[in-house]
1. From 1, 2, which structure was Cα Rg over 2.2 N^0.38 Å, for residues 82-401 alone = 1.31 calculated on?
2. Given that relative contact order in percent (Cα under 8 Å, 6 or more apart), derived from a single structure, equals 17, which label among 1, 2 identifies that structure?
3. Of structures 1, 2, which gives 3.5 when distance in nm of label points 7 Å out along Cα→Cβ at positions 154 and 514 is computed from the coordinates?
4. Given a computed value of -15500 for helix-only ellipticity at 222 nm (-39500 (n - 2.57) for each DSSP H run of 4 or more, over all residues; to 500), which structure among 1, 2 does it belong to?
5. Of the structures labelled 1, 2, one was used to calculate Cα extents along the principal axes in Å, giving 80, 59, 42. Name it.
6. With mean count of other Cβ atoms within 10 Å over residues 394-401 derived from the coordinates and found to be 22.2, which of 1, 2 does the value describe?
7. Say we calculate FRET efficiency 1/(1 + (r/R0)^6) of positions 250 and 330 (r between Cβ atoms, R0 = 25 Å, to 0.05) for every structure; which of 1, 2 gives the highest result?
8. Could you figure out which one of 1, 2 the value 47, 30, 25 for Cα extents along the principal axes in Å, for residues 434-521 alone was computed from?
Structure 1
Amino acid sequence: MKYILLTLISAMLLSVSWPTYGVPFFIFFALVPLLMMEHGISKFSTYKRKSWMVFGLSYLCFVIWNIVTTGWLYGSKNPDGSHSMMAVVFPVLVNSLLYSLVFQCYHWYKNAQGTYWGLAFLIAIWMSFEKFHLNWELTWPWLNLGNVFSDYPKLIQWYDTLGATGGSFWILLINVLIFYTLRIWEAGRKRKDLIKNTSIVAALIVLPMIISLVKYNNFDEKPSGQVNVLMLQPDLDPYAEKYSKDSLTIENDLLSLAENNSKGKIDYYIAPETALPGRGSISETAFEKSLLLNNIKGFLSKHPGSVFATGISSHRFYKNQENIPKEAYQINPELWVESYNTAIQIAPQEKVQVYHKGKLVPGVEIFPYMSVLKPLLGDAMINLGGTVASLGVDKERKSFSNPYNKGRMAPIICYESIYGEFTTEYVKKGANFFGIMTNDSWWGVTEGHKQLLSYAKLRAIESRREIARAANSGISAHINAKGEVTADTFYGDQTTLFAKVNLYETMTFYTRAGDILSRFSIFSLGFLLFYFLIEKFRSKMKKS
């Protein structure tokens, strides 16, 4: 019961730390009970299968954490309107398993090399896992530890140097040092050591926060310009209205929303992810002939100097003899089609600027590891409310230039806003503000859309770019370069949000260096594993 209780305490602390409902300061010691559980079982218990006990209890901890923090996935529905259990069961069970495997590797390494080497290994492998989780096709970095302070931007202004992955390193280091302090106290009961180690822990918690507050109060970067942005929030039901309403009706409602709220000069109109068409998609080889896009150009002709950015569903056809992308699927013996989740920017007399979403939602927009799994599963997608194929992606980020002013918008599409180093690539392409187009309506009134908005604050701090966020049902928001929401909307309103968005040109250290602590951790993990193998080899040589 002691070990189960420690496990449940860790699960509770991890869960109550999370935005947008929790208190993040619990995260600094959330892993300590779990480390105590592992140490107690390894050193003091009489269980025959200690590794299985550690694995089972850590899995219990991470399952509870995942359910509490991401159980809102149950809000997504099947096409018939029923809730999809698989949409929450699969991510929760798999993500918990991955975290448990990370903790299990720590358990094995600690028992082989000792507590102190083991704690260094825990930081290295956890950081390496988070980096891996940002980049593979089953990517789900929602619970990366550095995300936990997203609702407290004043305390994490130093993320412009080390990013949210630096936050993960900070949190892991504090947890490890608190556990180390407890172990030293249990072993020697020396008050001097306790005071010294506690002081070090307190300094490592407080010092980054003090640095952050100083940076916050002294932020004086001068913008290169300012643009007037009107974010459109049509509140279109993604399950019913989007596929039952005529595309022209949907567009007319969107343009009426823009027209009725255009007061004064508007430089940018920004609509949400896949705001157009309705059912179906728009051919990319016929953008200039598209009635929907030409209607937007007609709207812009009445608003000189304005551009219109929106998310659309689009596609491109390929004939049998052409270079067919691997994401394309065959619709007849001679014809293939590749579909995209796309952001476009429209200006009269200008070629439509196009960007295809680069980070796709596993099971919904991408068939993970299709070349391996499709031969096994056939044309049936894993039942996550998804698709029988994968959408096409752009390999590089883009920025949309504006013919009328200095604005260069990063067309960030929904899920992409979770990824720190990924979004810095827009800045390297010249973006001086972020335009996030998102549709959070799939989960209903849950924590999902709130957390996704909260994570966007991290991107503002990391790159020091202001954000104009247009969400289908909300929350649409203007976020400044310090990660503060300066204006937002209510979820479920059909409305607009006007913002004066500052343009910034400077590149932060994080923009230039990216996830440097993650790379250091990967190197350290390799060293620790190599050191372990060398030690094993040397001990075998001595015995022989």
Structure 2
Amino acid sequence: MSEAQPQVHNGAELFVRALENEGVQYIFAVPGEENLAFLEALRNSSIQLVINRHEQAAGFMAATYGRLTGKVGVCLSTLGPGATNLVTAAAYAQLGGMPMMMISGQKPIKSSKQGLFQILDVVDLMRPLTKFTRQISNANTIPAKLREAFRLASEERPGAVHLELPEDIADEEPEADAHIFTPSDARRPTASSKSLEMACDMLRKARHPLLMIGAGANRKRVSKALLRLVDVTGVPFFTTQMGKGVIDERHPCYIGNAALSAGDFVHCAIDRADLVINVGHDVVEKPPFFMTPGGKKVIHINFSGADVDPVYFPHHEVVGDIANSVEYLADNCGQCANHDFAGLMEVKQAADHHLESRADDDRFPVIPQRIVRDVRRVMPEDGIIALDNGMYKLWFARNYRAYDNNTVLLDNALASMGAGLPSGMMAAMLYPQLKVMSICGDGGFMMNSQELETAVRLELDLVVLIINDSAYGMIKWKQGQEGYPDFGLDYRNPDFVTYAQSYGATGHRVTGTGDLESTLRKALDAGGVHLVEVPVDYSENHRVFDEELAELTCRLQ
């Protein structure tokens, strides 16, 4: 516990002082009248207030801050409809393992003259969506409740927390001896030596081991440890969607990405493996493959034990700090003469050939393979792409090579539309020296398109690529797979170039396939906020995913 702090005038000031003590840089907010004392405390604070145009976007930005920094991102709303608008962002952070705190206002709780106007039980609303949710009913308890919320948000597995600050508690004067608590430096526990040696023994005995890298491994220390493990053992690896870039995907041992749950080249490699080492996998993420009873052995390496699921029930678990566990395997398992990777590398060769096909196709509207190729060409090695959710996300997960961790921001846990623009904005704020591109479908973009104004106001350098099919394209693909007629999924869009210009951004429309790469490059180099609209030909969805993969992968069985 720290020494007594200078006297503060009210609970709101104490709350802001405690946030400063936690190292908070930004608060993303759509304030209301119940937050006015809090806003006044922020006015004299070192914390930067970022005003958003919708609470959901504020939450997405706070969650992405947590994802990129490992620190707790903070967002603010008023009561009632403001708080309910944070619900999707809460689920996004909770399922995605992103540390985030939500602060919501509330009417006075000691006396109220407005009946139940706008009042909901927001604490109960947030309970199933968070690791911790509390109403503050006494200003003196603010530091303790805030420290506990930050602790829980940050601890593995990270997630969302929520505090409700009623208007009268924000105005209440705390006692003179109210203390702000110093954050503790808790170390993650290390896995037991017995479980580590058992994992090594399983790896040594395996004939065709395969490494899978999931979302929990998307940390700098883990990246270095995994690269060393692959280099020492020569074990081929693949990633889940949220594990992209943990190891540079140009590595000769990279097999591919499990963008689909079954039926892709990666799954041919899984079928040939007799041991799969899952590092950082969590069943919250859409299954990268399905386990079956009596099938291959699976080792689970993560910060926490495996949630047993009908499609995931590992045979051995190594629970503890992931980086330490992987470093142990690299130091102690060694190369094994009995390992045979020939069959796995055969799959890699077939997959690489398939992914490169049609990338030069000049058809217009542009096919997804060409879009991915052109984006990869214009993005530097450390450039960041932030994907919204839609059909194009599968194409980027499979076809786009990531060179470093957290250079491909996508969500395969909640998989919410509307997150691509705010997450790209957050990346551009944090890393102004890097090239950042938000990639959205027309449907997902329009769910938070108003944040273009926020991006322009913040003077961000950001390119927003809109892949336009004037429909909910992924659902249309699924509709066709199920044999249903085309119905109910088409709509009309605004003129996106004019729309961008109305916010003060620069709009571009691609009218020929050969213009896409040059348009993107010019937008990235120019600085400022640019929107680039490209029409897409999604006929490739059925041809590749429903027909071609089935034919090509069956040859590898």
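1. So the calculation was done on 1.
2. 1
3. For distance in nm of label points 7 Å out along Cα→Cβ at positions 154 and 514, the value 3.5 is produced by structure 1.
4. Here the read-out was taken from 1.
5. Answer for the origin of the read-out: 1.
6. Matching structure: 2.
7. 2
8. 2
Taken together, the values in this text are just the output of simple stated rules run on the coordinates, not laboratory data. Quantities reported herein were computed from a predicted structural model and do not represent experimental measurements. Cβ atoms are built from the backbone, for glycine too; each structure is taken alone.
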